[in-house]
Structure formats: structure tokens, C-alpha cells
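Derivation of every value follows stated rules applied to the coordinates shown; laboratory data play no part. Small disclaimer: the values here were computed from a predicted structure and weren't measured. Cβ atoms are built from the backbone, for glycine too; each structure is taken alone.
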Structure 1
Amino acid sequence: MPSFLRLNNLDAVPDALRGAYVAIGNFDGIHRGHQTVLSALKARAAAAGRPAVLLTFEPHPRDVFAPAPFMFRLTHGDAKARLAEALGLDAIVILPFDRDFSQIEAEDFVARFLLDALGVSGVTVGADFHFGRQRRGTPNFLREAGERHGFAVEVVDLMDEGHEVISSSRIRAALSEGAVTAANRLLGYHWFFDGCVVKGDQRGRELGYPTANTMTQPNFQLAQGVYAVRARLGDRLLDGVAAYGKPMFNNQQPPFETHLFDFDEDIYGQTISVALIGFIRGQEVFSGLDELIAAMDRDSRKARELITTARPLGALDSKLGFIG
């Protein structure tokens, strides 16, 4: 099997992926519940000597039917691919989702994508998975289709923690409240996102805290506040403290501003990945710049402390490389 593959359609599937075992779903966040599904997939694929493939969709179906993008996405396509590779899968297929795609009947989905394109040997899904027009493709439908067409189907129960199912919506809610530790625990890794560094208002530099600013999406619902972060820039890992939201300067759509410790380079236009290590405090309004700078000094000390004591949350966290 060649190195990890990413396909953005199923028009020309490599021979190496024919007969794969496939997990299907939105998998926003690829959290610990999703990882249970993917672990089951890997085990069945390995036992059969077949590749393990994640089949997912972009954009998220809920965004397609909303008047405007409204979901706080945990992982877009690039992040899903990175996570799938770190989990040891052989490939990811990211199918474009639109209104026309949503009208494909469940039986046609099975015929076109699972049988004709991939020739699947088996399919693994979570117990809450639905697909096809009007969500008629239930786990039971998939089992029956597997019996008719000769592929194995495994349905994995949802994972609970704290008497509540681990879900993407639960993690979004935690992040929107600044509960970074809880969100990271449910994910099984330190949540990260990518952004292109853009020029800001330069106020941070004037205060002695230059920042790498990345613009956020309108539906980026992370709690406004100050965070301990670790950033990946190319092959380098850089520690820092970051602020999201600027009430003193009244920005309606704030950037995510990361001050990288012991770093002074021009990185405008470059992409950085930022992992949240911990939440330090919410946004505050200060009486003047001296009070603001004193708070930033305290925030930096706290960020260094949180980063120094951070430990991997599991094997996936270690493989992602933000925490050694």
C-alpha cells in the first residue's frame, strides 16, 4: 500500500483502494467517539488485509441547507486528513456535498460510491449515522444492503462520558465557553486550527507583544479570551500566548492573535497551525495601557507554565506533534 492518500472525488479510484473497508460519516472533530469507529474499521481491515479508508463530506451538510454558514466547525477537510493519517488510516475520500448530492437515494449511494467506485469489502459506521435522500439510509438499511451485495457492515455504539454521549456539538459548546481542558479531553488531542498570517493593526508590537494574526470565520465561536497555545510553523513548534477578541478596540470580527515567545520573524502570508493548550482568562477591559501590559505579562507567565506542564492526551495527540 502506498503512503497515505487523499481523494477529493471517486472518479478515478486507485487500484490499491479497491476492496477497502470504509468508515462513512461527517466526522467533524474526529473526537474519541469517532476514533472508536475508526479503530474498529482498522481492526477489520487489518484482519482482512485490506486498506482502511475514511469517506467523509465537505462542506458539512448543515451548512448547505442554512442561509449562510452557521456551524462552528471543529475540523475542515485539511484537518480531517491530518487526523486520519495520524490515526494510521490508508486514505481519506472527501466528497463535495451540495443540494444535488443530498438528493441521491440511499440505494444509489451504495451502488455508485460503495460498490462501483470502491468495491468495498466492508463498511463501518456509528450507530447514529444516516445518509441519502431524506436520511433514509439508516444503519439497518446499510446492513440489509450489505447482505444483498456481499459486503460486511459493522455498527459501532456511541461512546459516553459523564453520562452523556461524546459528540461534536458537545465539544463545540465546551470551546464556546472556554472549557478547553474538557474539549481536549473529549477530542483525545489538543484542538487545533490553521490560519494564514495577515497584517494587523500593529498595536501588539507597540506594546511589546507582536502577534501573528489569523483571521477567523464568521462562525468561529471560540470563547473570547486569552489562551496558552503551541503553534506549528513549517517544521517548527513555537510556544505562545494568544488573544481572541479585542473589546478595547471594538473589532466586530476579531482575529486570533498569537504572540510567539522568543520569536521575531516576518511570516505574513504563511500558514500556521495553532493548538489550544489551556484557557487563561476571559477578555477584560483595562483602564489604560500600563494595566493592559501588566496583564499581558501575567498571561505570558501563565501560558509558559501551562505549556511546560502539558502532557499528551493519548497516542493520537503525540502523533499530531503539538505535545511531545
Structure 2
Amino acid sequence: MTVRPAPVRRRFGMPRWLLFTLLGLAAVVTLAILAGIGSLITWGVQTLSARPPAVGTTVVAPEESKAARALDDLTAGSAEYEATAYLSEQPTTYWLTPEEDPIGTATARVSNLASEARDTGTALSVAVYGLPGRDCGSYSAGGLVEEDYATWIDEIARGLDAAPDVQKIVILEPDSLALAPECGNVEERVRQLRNAIDRLTGTNTWIYVDGGHSNWLPAADMAALIEAVDRSDAIRGFATNVSNYNHSTEEFAYAHELSDLLGGSHAIIDTSRSGAGSNGDWCNPSGRLVGEPGGTLGDEVVDTNLWVKPPGESDGTCNGGPAAGVWWPEAAVELTRDVR
């Protein structure tokens, strides 16, 4: 008897080579989709982190502030200590000066400040204040010679560039433009500021040049000085009322007038000592108060308000104050008398 082999059951399907080909294509498509999603997420994070300052922006309260450092020399429980402790906790701009942060240290300082901002989920605000012939030799006289100033600015720029994920606000050389006509050095100032802007421009860095204030130069004169800098593609706008005492309502009106003349430029307003308005004196006037907390005001022109001038630091040796920039505990007490 002949034994027949068992019938072979054929499985209907695709050849193995075709199956492997399709699986490979599927893997490639999946990777491409995942890469695209990753790119969208990265783009979204970068877009969110690169938004300009606005209402709600909170800047870091620097651990290196003069208020924080002054606490070691004050008696705990005293009015001076309590006022200084309060101000040390407030979001405030850090002033970079060649006297406090000389060449060779500026990059590390900015990097440390950026790390503090990153760790606290806040923005970083710095005022760069070191131009040659600063303040025309008045109370805040100082600064660097032009060659050293360029080196110092480069160091600051390296610190800023190293933190692309941190929102960085740069108040560039307060008083430099508004004071230039009086100092007789407009062309020199414009050149120096142009060079500084070119160096400081970077990712997530928002630069505001000097805009004077509402009781200083007429808006048309101030606008002409800002236009002379001719870096509208690199700067966000201008800062007003820095180290002054004008009420925020006056500065909003002035900022709008100035913005109209500049074709829609944006502004930051300093409200650190605007709570009682100005009595016409700019140098350690009595009876002043801290103003609205930073990040609480703004509109289509004014990005927001900040505490730029640290309340409690002296304006100079006037009205009983110590040297410009030195911590003055008595002023801290007076400025905070209504908020503590």
C-alpha cells in the first residue's frame, strides 16, 4: 500500500520579504512622527520662554543684593533690619557696575544670577551701568575707559548667552541718553550704546535703552536721542523713571507719547520709589514710598513695570545720604513705612 504524505496546508499571507519591508517603513514613519512631535515641543518651549516681559513677569530677588548683604551689619528686630529684610525679598533689578563686578568677574556674576532665576522660576533683570564718564562726573561718577568697557560688556554678554532658557531683561545704561546733551557727548554715547547693544543681543534677552522720565527732556528730544542709537531691530524699547520718583500714571502717559514718536516702541517703567510721586527733588528726597510691585502694570505700550532702582540704596551724598549706591538703612525704613 502506498503511503501518501500528509497534505500541506498553505497559509495565505504576504511573503516574508514584503512583511519585513513594510515593518521597516512603519518604523521609519513612526520615528519621523516622534521626531516631529519632539521638534514641535521644543519649538513650543522656546517660543514660550522667549516671550517679552509682560504683566505677570516676576524677576528674581538676588541673593547678592546690597539689601541682603546689609542684613549682616544690622541688629535683628530693629526697624532698619526689618525694612532691609523686607526689601531684600522683593523682585528687584541687579545693577552690574565695574566697581562691584569688575572685569574678570562679570561673567560669573551674571551666570550666578541666571542660575538663581532658573531655580526660582523667575526672570532676570540687570541694569548695566559702566559707561566711560558715567553720570558726567556727578554723584555716580565712574565707569570704564572705552576699551575696557567693551571687554566688560563682552563678559556680561557671555553670561547672558549661557542661559538661553532664562528670560533676561537688560536696562542699558540708565541716564546715558537723557544726560548726554548736558554732558556734550551725544555722538560718543550713541556709538558706545550701539556697540554695547550689538554685543548684548542674544536669545531671550530683552534690551531697553535709557528713556529719561516725564519731568526731564521733552518727548520729542528724547525720541531723537533714542532714534540716533538706530538699533530698533535689536532692542525691545526704552526704560523710564529709572532711579526717579515720578508716579506711574505720569510715566505711562510719557511712555505712550514717546512710543508714538518712535513708531510703536515698547517701555519698562521703574516704580521702585514712585509710591508718593515726586516732589521735584531727584536726590534722596524725603517722604517718598516704594511703588507698585513689579509685574503688576502694563498695556500695549508698557510691557510692564519693574523695581529697577533698588529701594534703600542712596542717590548720592545729598540730603544726608551716603555715597551713591551705598545701602542706607534709614531710607529703607522711610520708603517701606506703609507696606510693612
Answer label among 1, 2 for the case where distance in nm of label points 7 Å out along Cα→Cβ at positions 106 and 170, calculated from the coordinates, equals 2.6: 1
Value 1.26, calculated as Rg/Rh (Cα atoms, Kirkwood Rh), assigned to which of 1, 2: 2
Structure responsible for -12000, with helix-only ellipticity at 222 nm (-39500 (n - 2.57) for each DSSP H run of 4 or more, over all residues; to 500) calculated and labels 1, 2 on offer: 2
Among 1, 2, which structure scores highest (criterion: FRET efficiency 1/(1 + (r/R0)^6) of positions 58 and 306 (r between Cβ atoms, R0 = 35 Å, to 0.05)): 2
